[in-house]
1. For Cα extents along the principal axes in Å, the calculated result is 65, 50, 34, so let me know which of 1, 2, 3 that is.
2. Which of 1, 2, 3 yields 4.7 for distance in nm of label points 7 Å out along Cα→Cβ at positions 171 and 275, as computed?
3. Comparing Kirkwood radius over Cα pairs in Å, for residues 139-298 alone across 1, 2, 3, which is largest?
4. On relative contact order in percent (Cα under 8 Å, 6 or more apart), which of the structures labelled 1, 2, 3 is highest?
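No lab work stands behind these numbers, since they all come straight from the coordinates. Quantities reported herein were computed from a predicted structural model and do not represent experimental measurements. Cβ atoms are built from the backbone, for glycine too; each structure is taken alone.
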Structure 1
Amino acid sequence: MKSMRLIGSLSCIMLVMAISAVAQPSSSPAPVLDSAGRPLQRGVEYYINPAITDSGGRFTLINRNGSCPFYVGQENVSGLEGLPVIFTPFVEGETVIRENRDFRVAFSAATICVQSTAWKLGEKDPESNRRLIVTGEDQSSRRTANYFRIEKASDGGDIYQISWCPTDVCPTCRFDCGTAGNLVENGKRLLALDAVAQPSSSPAPVLDSAGRPLQRGVEYYINPAITDSGGRFTLIDRNGSCPLYVGQENGSGLEGLPVIFTPFVEGETVIREGRDFRVAFSAATICVQSTAWKLGERDPETKRRLIVTGEDQGSRRAGNYFRIGKASVGGDIYQISWCPTEVCPICKFNCGTVGNLVENGKRLLALDGNVIPVTFERKA
């Protein structure tokens, strides 16, 4: 039997794990590690143990009201009681549990209730309005209520938290996500979402240079945040033929072409950090084709992947989807990357961040090298 350690409070419960010293590729999130530093494995039994003795005991099944189904909760005191769980990743063929990836989790135990012991998002507690975690099978087509994930907590260090936000199972759905904590009711510790410190269900919006969220369908200039690293983003005629490439003006100034962003999530009106979107230049060209950005071929000399324009002909069109994250320099400065895991959550991508590549006096956008911090200026 293997064990995981937890740190808990009434508002949230956080996993404490060690981080592997080996860097993980950007296409695969880091594995969650058990208390011995080993990746959590599919099909192996684990106890979930609180690391702080005054925050309850191991996770277990709770008979809340004398009838089925049983609820997910904790023993009241620390000790050897509690029930083991088994994790099953959503991604078929995956053998380990990874950060921010969906999985099913079930108690490895027999009960008097003739039903599954899989965790499931349950009803709201009428007094606290917090959503409880119950056991049983979600009967909907996607069974999203049965999928949870483990993610890093904001406290930093080797601390994690369990949450419900099954965006691998349904990347186009909009969930009211929440993080698991405990709720004491009639002397019983129940697992519940929506504590006071509940995380936002939507990532932060990307802000333009005036502090406004980037909007779907609005024209923006993309400016380098460092003045000596080229000018605004624009279309580049790389070799005298189509397609045109995505690049930069050589000097800072008012040249360059505006772009329009379109979120992948249907109905979303703003561009959010870490979320997939399409981006296209708002311009007419001599090439009879789309001006949408697309992951292109490798430069034969540097082996870096270029950003070209046109439509990806693959079934998911993953090559046309990019995302924006905060740059390490801080403030409202961002970086653009290609890692379309919302478009295809079960795909393994060789992700990369956008930088530039100077070729024959032209600045082309390319992955797998330097990084260009950028800002977004709304077109007047």
Structure 2
Amino acid sequence: MGAAMSALDPLLAVLSGRNVYKGFQSGFCFDGAHSQRPDWMRHIWDGRSIAEITIPGTHESMTYRGLHVKGVGWRVDDPVFGQCQCNGLRDQLLSGIRYIDIRVRAVNNTLRVVHDFEQTDFTFDDVFRECKRFLDEYRSECIIMRIREEGDPIHSSRGVGDFLHSDYINNSENKGYFSHYTNRMPSIGSIRGKIQILQGFTHDDALGITWNGDLMSIEDHWQNNSIFRIEDRWDYARTQINNKRAGNMHGVLSLAHLSANEAPEGPPIAFAAGGPAPLFPWIPNGHGTNYYLTQYILRSYDFKAAEQCLGIVIMDFPGKVPINLLVACARHQDPTEIPWEDFGVTKDDWEKYLNGIFEYYGHKMGF
């Protein structure tokens, strides 16, 4: 164990080259837009179920401008606790993200992207427009979209389900972009160029796969976490990933969230990136959940095991390193084929790491 770990530590140190955002520093966060994996799904066999593909995702995908609360003649912004991303939706999709989390509410006869009573600057039309543009450009890809209804309509004649059904899913111009699968898991080949909805809203008709229904297993322990023990938050996600990886959820869509929010102690960015942070002097120096995910994959994933799947892994502020590693897992790609020089990793760094892995894992890793 020691040889592999001693070789891994300097590699992680190189990968930790600092990205800085709002005072937080992490080599595993913030620079996801620099990852360019726009068509990685073309390497996946058409017959593979989406439940058996490792898929990188984002949580609260449209909060990259933060959230705000509006009143008559006033607006209060929430730029820290209301933000879970720093890259726009198009950049997320181009980077390799294929699961997005969209929270909506019918307000003044518009389908607005919100979180609880806080608003973003976006409507669902903005979301659909970007997804449509991306899918038109990359027909090999699909997008798995969780849509959650965030409350009853406000000054609106229609609810979320009616909006989606009439304006998008059953609209003659738009319906070709939506998967028709509702009660069984589609293969990737059957939904290329489409959006697969995970339905967290009510409607008389099934418009997607039911959120938290029989076809899904969800880990989302976002509450009651301590900013002083971020690794404990990672342990919940790791347990879910391990269960999927072990084959205990075959045919079931597994979702593991790395996100957490404990106001006022720790905002989402602190759990993702770790500390220290000048604006939050009580946050200790340490790693965030995106680091622990990277460490987990590099230490234990067998990239050559064709049946091994981590499920959907959902991140806040993902960096290009974890996104690229998750895509490599999905493709069962030799990690040495990843352009690591883009991350500042040299040939010598990799040789030291691989020598340690060889010594500990032997033939298991199959490099």
Structure 3
Amino acid sequence: MYFTDDSLLPENQDPLIITAAPYGPMWLPEDYPTDIDVSWDAQVQKAVDCYNAGATVLHIHVRDPQTGKISKNFNEYNDQIGRLRNAVPKMVLQVGGSISFAPPADGEMAQWQGYDTRHMLTEINPKPDQITVAVGTSQWDITSISSLQDWPDRMANEQTMWAFANMSVDALPDFYIEHLKRLKTAGIQPYFALGHIHGLEIVERLIRRGQYMGPVNGFFSMGGGGTCGVNPFDWMELVRRTPQGSIWTYQTMFRHSYPLAAMMIALGQHTRAGIEENLWDTTPGKRLTSVQMIEKHVRMAKELGRPVATAEEAREIMKLGVTYNSTEETLLALGLPPNRPAGERGFITYPDTTGKVASAYRAGSDGHALAGEY
């Protein structure tokens, strides 16, 4: 992002898009009985409550009422997306592409599902608006920026922490190139899930090589230990490097979520709130529900004078339903320079309306433009 003198004024910023993440695939109902919903009706009602609190994007995982764990039954995904579409018809429905990454049993190594299983998400019917797409395999040791006090009692032990410390995001080109093809065929917008700046570099290469054409929306999931951590200078570098025409949400783990949200609201970026990555208020030991976290983001935005996006505004900002037909169109829409023509030297810019690269205006010794030279 390029910041001009007036970029931090709220009247010049996009309305804040808040993504609700209330389903918490890492947790079991016993970890937070008052906010982890199990029945189908309760899971749908949580979406309604998050929407009414100010969230316009719903990050979805489907919990099996029979087991209390995140479902791997795709018929249940189909049915639940249908229920949610009826309950919150304006909300942007975004399916979490990891499906289930919690350890199947306490102390076992956390891992993502195989590529074929994750590709099946593109066949959900009724289809969601977005599916998250991890790009680039990375270690994802979320224990590195947490302490045992951050975790539910069931998990606050050395064996479970070691299992999570050994977690990695499995997303090689074999996965994400094929997944992007299937999403395009299905008419579902990809929502890029990145852990650090090098994932963003991969996305740009996909565009420049013609392997992805379309709007670029996504989120940075910053868990430390192989991904971006909680150093605000690293957060600012992500903001600095993202293309001008792209839309990004930022999230991290546990109580670090609030300073990150405050910073990103001020910078004109977008936020995510919910128990998927945090169980707490700013005060150690005090729990908040997903709805209360969303309400806190709304209050922060209000204090800064930044409006919260309506569902219609969120869809327009993220260009849902928009497609591009070429690499050149995608690069131009993102504010990125074009691909280098053969033999072209120097930094590449777009030609002016005459078809020639614009030259700098000549100025006098005091810096003023010279009459007749422009």
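1. Numbers: 1: 75, 40, 37; 2: 65, 50, 34; 3: 78, 43, 41.
Computed on structure 2.
2. Going label by label, the one that fits is 2.
3. Details: 1: 19.5; 2: 18.1; 3: 17.0.
Sorting by Kirkwood radius over Cα pairs in Å, for residues 139-298 alone in descending order puts 1 first.
4. Details: 1: 13; 2: 25; 3: 20.
Going through 1, 2, 3 one by one, relative contact order in percent (Cα under 8 Å, 6 or more apart) peaks for structure 2.
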